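Student: Down below are the structures I want you to see.
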Structure I
Amino acid sequence: MSVKQSRIDIARAYDPPGSDSGTRVLVDRMWPRGVSKESLGIEAWLRDVAPSTALRRWFGHDPARWEEFQTRYRAELDANPASWQPLLDAAERGPVTLVFGARDREHNQAVVLRAYLARKLAHHH
C-alpha cells in the first residue's frame, strides 16, 4: 500500500477559494480586514499556529528580516506542536490550504508553515 502524498497549498485570504483547495484553514492571528467568514470558506481558524505578536511586529514583512524571521518562527512552532498538529492530521487525510492575509505572497508565515509541515510529513512516513 502506497502512502498518498499530501498536498499543502497556501492562498491569500483576498483570493476566491479554488474548487480543489481541500481543508481551508486561516493561519493568521488576526482576522483579515474586510473579509466575511462566508467568502473566506475556511473550516478552521488556528490563531495559535501564527507567529507571536512580538515576532510579527518585529518582522513587519521586511524582506531583509526574512531569514531571521523563518528561524524564529520555526523555533516557536517547535515549542508548540499542539498548534500545528491538527494541520498535520488534516494533511494526512487530504489537501489542505493555509490561508493568510498578508499582501506579500513570498514573505509570510504561511510559506514557512507549509515548508515546516511538509518536512514533518516527510519524516512521519
Structure II
Amino acid sequence: MIPIARPTEARLLEIVFPDHTNHLGTLFGGQALAWMDKAAFIAASRYARKVVVTARSEQVDFHVPVRKGQMVELIATIVSVGRTSMKVDVAMYTEDLITGERELCTRGTFTMIALDSDLKPTPVDSPA
C-alpha cells in the first residue's frame, strides 16, 4: 500500500446572501469567523484524521468589507503541529463573480486540538 501524504490545506467557497449581512449590506463578522473556524476544522480533521475541536482563535484582522452577492474563498493551511494541537492559518478572499476581482478581506489563526474517543487530547502523530 502506498502511503498517502497528509493534506495540509482545505479550501471552501461561500456566497454572501442577504441573511449573512448586517444593515449595511456587508458580511457579519460573526459569520466570517464561523466560516473561518469551519475551514480550520476541516483542514485539521483531514490532517490528523481524528476528531478535532477549536481551542483558540488568535488575532483575526478584517481588512476590507465583504458585500452581499460576493463569493468568498477560505484557504485554511496547517502551519505548525504540536503533540496534540495544530495551528491553522485561515485567509478569506472576496471575489466579484462578474469581474473576477479578488482581495484579501480577513485573516486569522486557529489552534485545533485532536481528541480521542474519551474526548481527551490525543497525539496528532498517530492518525487513526
Structure III
Amino acid sequence: MKIEHIAIWTNNLEEMKDFYTRFFHGKANEKYVNPKKHFESYFIQFESGTRLELMRRPDLAKGEENASGYAHMAFSLGSRQEVDEMTSRFEKEGYQVAGKPRVTGDGYYESVILDPDGNIVELTV
C-alpha cells in the first residue's frame, strides 16, 4: 500500500499548478472540469510517482469548510476487491464511511472513510 495522492483546495488553481510544476518538476495532467459541480482540478505527478491533486470550486467562499487547504489523503490499495473489503472492515469496526465504493468522474474506483479526527481518507484504485 502507498499514499496515492494528497489533495489541496485552492482558489488559485492555475498559479498553484504553475508553482508545483515549475519548482518541483511535477507534470500536470489536462485540467479536469465537472460543470455540474463547478469543480476543476489538476493532478501533478512527481518523479517518485506520488501525486498532488489541486482542486477548486469557485462557489466555496473564503472561510467555508474546504475553501482552501488540505482536503484529503488517498491510499492506493491495488484492486476494487481490496477497496470493498477495507471499506467493509472500517464500517464493521465502527469508523464512519462517508462514501461507499464507486467510480468517480475522474476514473477512480474509491470509497471515503473518516479517520478518528474526522479527516477524509480515500481508499482508491
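Every read-out reported here was derived from the displayed coordinates using simple, explicitly stated rules and does not represent laboratory data. The shown structure was predicted, so the numbers you read here are calculated from the model rather than taken from an experiment.
Student: Using the calculated result 103 for volume of the Cα convex hull per residue in Å³, pick out the matching structure from I, II, III.
Tutor: I
Student: Relative contact order in percent (Cα under 8 Å, 6 or more apart) was computed and gave 40; which structure, I, II, III, did it come from?
Tutor: I
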